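Read through the structures below before going on.
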Structure I
């Protein structure tokens, strides 16, 4: 090397080794993402958990709507609740409503979906007609049903008289009022269930039907029993649970058509909460009913979560 040259020292990595550097910009991006998500997540938790915590706390008080003061009374609201005949009547009516509406809406929705999927040329028209009750405002449709079920001038009794059958005071008789509401509930839920079942039917591979036919399942019932029904297992579970939750939440038709009558024969949990909280202004007692109602909904949600893992995978 000549005297005029300048040697610059350098560190040479040994052969066969690589130097790894952590991407500092990636870490900064993750911190920035968390910083952006945190306010929205915190707001969502406050909006979801705040009212729930407030209702639970309110159920241990004697607070009345509009009162300036309240006292903590422990489990007194729950003791009064479980000793209240109206609560047990509302619970029994709610369970009766669920037991009737859920199977009826599921079976009717599946049957209509199968008929539409069978290949009729008016498939789109039928889908629209059966889905209309879902899009309509239930309160407005309840008013229509009130006229249809009128004891003297209603369409239903008119058809019964025309067929030589006796007419009924559907909403005024305690023996028929709850069942009339169940029929309306089934009618309102069929369209939504039909759409879900149609989605499940479309997703079933055609090869399964061809294989079943080769194995001797030539009739429609055999194909349904061996292919369609097993493949619709996850969809059916979802439909049953969602229908159950929505049935527990029945309020609109009860409030518009019967207001829980006659003689509390159609009183349900949500309407009991409304009556206690906004008519009798017993907010603490209404909160206790709400907590019990939330327990039922939570149990249904847990059942759905346990059964949702039983999926069907196509290979």
Structure II
């Protein structure tokens, strides 16, 4: 099954396996033009073979010879593994985690980057908060050219975040590039599943349900938006809101019953707003009005808050004014 229905199993390592502290696992598929930047950003912070595993996991890319790029940039330092067939992003992430040998696992997508000091500061954070199952940092959005476009709001406080389960359950606040998870956490909770958009949000909620999570306020990771990303493709095809509706339902199962209704309303409003914006962008790119209408109907199943209707009115007004 290309999209696992349940969290895939992460197999614990044998006791005699020699383990580094870090496993930097870089899943990639048809984003080779950005992979060089990802690799350089890691190699500049390389702490040595004994301390850091660096490996690219290629989901049978067809855009370029990924192995040659890894060899050129990595000079033998970066390992390379290629799937025999394209298995999809979720199984590729599963492969990344199962191939990892480090105590700390960083899934750095091939089109993202880390900032200077990432691994040093995360190492320090795990030492300072040994009870944390995961640590994440503030991050920046970058464009196709690698320029920073904007920063999300900072979380309140630093270190172990109180009531984090209820806060992360409201909406996605973490990007893959900005979080590091102990391998034993993946072993206990399993890997990513269910959808290919929003699956990471569910995972972070799952972790927060069972483990404390710590936060670093410094901007140490960069998440790239581009036309070929999964989120962009989902927005163009109308699948984005459908996936999010599934994820929101799964997240409800992780919450105390007394908080579910309140969190559901907050999530619904947030993603209805996001979905209407995505619908407008998709309409501009594709001109497919029926697709936009379908997505808007999905948004209104998420929330009927007055603000959503106001935002929808602005959507129609903007579209009408731009008509020739």
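Bear in mind that the values in this text are calculations on the coordinates, not laboratory data. Fair warning: this is a prediction, and the values are worked out from it, not measured in the lab. Cβ atoms are built from the backbone, for glycine too; each structure is taken alone.
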> If distance in nm of label points 7 Å out along Cα→Cβ at positions 169 and 265 is computed to be 1.5, which of I, II is the source?
Replying inline: II
> Taking semi-axes √(5λ) of the Cα gyration tensor in Å from the coordinates of each of I, II, which one would give 54, 37, 17?
Replying inline: I
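Distance in nm of label points 7 Å out along Cα→Cβ at positions 97 and 233 was computed and gave 2.1; which structure, I, II, did it come from? Please list the in-between numbers first.
Values: I: 3.3; II: 2.1.
Label of the originating structure: II.
Determine which structure produced the value 27 for relative contact order in percent (Cα under 8 Å, 6 or more apart), calculated from the coordinates; the candidates are I, II.
Working: I: 27; II: 19.
Derived from I, not from the others.
A value of 5.2 was computed for distance in nm of label points 7 Å out along Cα→Cβ at positions 153 and 305; which of I, II is the source structure? Walk me through the intermediate numbers first.
Details: I: 5.2; II: 1.1.
This value belongs to structure I.
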> One of I, II was used to compute helix-only ellipticity at 222 nm (-39500 (n - 2.57) for each DSSP H run of 4 or more, over all residues; to 500), and the answer was -20500. Which one was it?
Replying inline: I
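Suppose you compute Rg/Rh (Cα atoms, Kirkwood Rh), for residues 89-184 alone for every structure in I, II: which one lands on 0.95?
The structure behind it is II.
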